[in-house]
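What follows is a group of structures, each given as structure tokens.
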Structure I
Amino acid sequence: MLIEFSVTNFCSILEKQTISMVANNSDELSSTHILNTEIKNLTRLLPCAVVYGANASGKSNLIDSMGVMRQIILDSADKGQEGQAIAGIEPHALAKNSPTEFEIFFILENVRYQYGFAATKERIVEEWLYAYPHSRAQRWLEREFDEELNSFDWYINADKVKGARELWKDSTRDNALFLSTATQLNSEQFKPLINWFRQNLQGGQAERVSESITLKTCEDESKRQQILDFLNEADLSIADINITREDLNISNLSDALPAELKKSLLQKITEINSSSENKVQKIEVSFSHSTEQGENFSLEYSRESDGTHRMFELAGIWLHVLKHGYVLRLDELERSLHPLLVRYLISLFHDPEVNKNNAQLIVTTHDSSILDKFLRRDQYWLIEKDRNQASSLCPLSDFKPRDNEALQKNYLQGRYGALPYINS
């Protein structure tokens, strides 16, 4: 489970900003909107956080920063060479020469972990890992670059970190993470941590969530029924999902294409279709609909509404995350969706019968209709830019709204900020 995530000096985020999934002491909606843990002094986490803010306030950057941290962790050891720029590092315009920093607290197998690193485009400048198997922190790893000596100061806890510590340290490039390098060199101790980032942090920006997970789920007959049930809960009236596949020989791409474009396209298709170098499958989707008279007709995917497309895109990953207890982050949840569908999607994370494995959701939205008693007040977050064009994030609970306060009305009237300023 995710406890909290912090980012500093990334895109529009200048100072350290933290989003926390720790519930406050309020009993508000505690029977459904609280996840109970076995961690001492950290027994209550939130299943969902919703972030509001004006366009260009930094909402997407917050969601993106979690993905960048994840990708650096997964790629730094096995993708890249000494001296190669670290992908994804984009500091704020006012701090171009300062490092970008990421830090995350999470729970894995009933142990709390704190992991983070700071990086420029050229190198990792700091890295740290602490474990909390009990109340007190165990310092497992600290690494900091000394500019005067042009070398790293290292601390690796010999009592807690088992394995070829010196080999891992010597093999860690300046632009790579020790955690990733040690895992690549067969550290059994760190593999579960790397797998947490690989598996548990799902999703991304709105345009980066594809229907691929839904399509894979539909290939299994029993699981396809789950997708159908999910879609029909949203009143889409779909009787069946039809998927057809056609093999295409990609080596016969038109010679009219520019050589570089053809090469790039072949590479991308080969990455997607790892089973064959020269063949890829063209996939076509259509939905069967039933009439009141019992007749069926089929509609091509392209003729379905944008809202149907959006629900089909989200169906697979939504069910996947809820089944396995993962963390889903998503930008602009409401895109092409009716407000009641937004409520439906979020409500699944608050249903103990559906969310049996403590899955969590972090979304951004402009849909103010859920600013009522649908969520706890510590589940709403607000982000806005200051005069330095730097994003600032805070929970709505910092404004101490009353139990009966009209949150939507007060938000739209500007009482909590995080609104666009429209000059009449």
Structure II
Amino acid sequence: MGVYGVSQVSRLVTNIFLARLLAPELFGIMLIVMSLRTGVELISDVGIGQNIVYSKDAEDPDFYNTAWSVQLVRSIVLWLVCLAVASPVAQFYQLPILASVIPITTLAIVFMGFSSVSRSLMLKRLQIARLSAFELIIVLLNSAAFVLFAYLSPTIWAQVFGVLFGSAVSMIGSYFLLPDVKQRFYISKQFVWQIVGFGKWIFLSSIVYFLSSNFDRLYLAKAVPLELLGVYGIARSISELCSMLVLRLGSNLLFPFIASHSQTPRADLRQQLASIRAKFFLLAALGFSLFAATADLGIRILYDQRYQAAGWMLPVLILGSWFSIVANLNESTLLGLGKPSYSAVSNCAKFVYLLAGLPLSLTIYGPLGGIMVVALADLWRYIPILIGQRREHFSYGMQDFLITIAVFSLMAFWEWLRWALGFGTSFESLPIEFGSLYGIIR
């Protein structure tokens, strides 16, 4: 958690520097590019990393070399797909620059394909500290590169080369993590079928995960001005700081822990985790509520006038990210039990909700309505996950409910205290008049 905190502070500081050096529309362009890259990666994801963590054969060189070979071939194919779609995407969004930015940026996919599977094996072995230190070094180097590139060339290419630099350094460094792991191109038909067998639900879940997590970005890129999209991207990235921490804890700790205790009776395992989970959530509730009540002040202080619209977006998005936190933790539990199918169902529910609600709310109520729909999206994702946990006799529904009540009570207290001290509330700048779409940015 400490390493993650330092990493996120580094990313936030980098974001602030970039906002000083770059125009909002450049963030909007990069938001489209990175959403497309994420989509191409996820629609062909068979859970290679999850397979390594879950499989009993993970330490077999034939298995992890097969996994690496599948990863490598897949990355090259994905980059060729990006080359093919670059021009159509540029025409769709009426942004000619995308035709050249997309092929170069998505070279990062190839770099990641060539990366060693050592990181997944370290998760399997629960070597979390060493892996976290490696990832922290990558983040710090990448942050410095982003700022340097933006200072030297305050254009879209600063972000493009920053992405490529980070991917290249991560690829090279991955080969020094586990000296006993030697990668070579090898395909075992037996292990390919094992990977595909476990990964078929990961594949489906990844498709709907992409649609549910990126539909708002891709839809807003067509529906709102590019400047507003860039500001929204910054607000959303800040609002996800807490939920991404829980996602990291779930994927790096909870998932491999439960997977490694698959022989333990579920009732006993659930009981062991209950008290730890409750303590973690109580601590998270305190930090999250304080963050939710004060984050907009950071926008006022740290960002210039071009980005001030993020100040009213941020409290709404943070409010909804609590449901993302709970859903992420519970989803990792089901994945550790070998039940990835519930992830697919939950993300599908979220996507259907966004598909119906976002265009309608944006049309009727403007940006505020659209952002409120986005904020509540993970509540719809949580419901199928809760049903899955109950079916697997691994539910923490009452604990989730009580902690959620505590979170919103603490948020109300911090908002009252802030108001009493003369700082107003974090929601006072909301455009409740539902002004015109183009008049929101001032």
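Things worth noting here:
- Per distance in nm of label points 7 Å out along Cα→Cβ at positions 169 and 377, the highest-valued of structures I, II: I
- Among I, II, structure where Cα Rg over 2.2 N^0.38 Å as derived comes to 0.97: II
- For -7500 (helix-only ellipticity at 222 nm (-39500 (n - 2.57) for each DSSP H run of 4 or more, over all residues; to 500), calculated) the corresponding structure among I, II: I
- Identity of the structure behind 3.3 (criterion: distance in nm of label points 7 Å out along Cα→Cβ at positions 121 and 329, calculated), options I, II: II
- Structures I, II were shown, and FRET efficiency 1/(1 + (r/R0)^6) of positions 9 and 57 (r between Cβ atoms, R0 = 35 Å, to 0.05) at 0.35 was computed from II.
- Answer label among I, II for the case where P(r) over Cα pairs in 5 Å bins from 0, in percent, for residues 137-232 alone, calculated from the coordinates, equals 2, 10, 15, 15, 13, 9, 8, 8, 8, 7, 3, 1, 0: I
- Structure (I, II) behind the derived value 1.51 of Cα Rg over 2.2 N^0.38 Å, for residues 177-288 alone: II
Every number here is computed from the coordinates shown, using simple stated rules; none is lab data. Bear in mind the structure is a predicted one, so any value in this text is a computation, not a measurement. Cβ atoms are built from the backbone, for glycine too; each structure is taken alone.
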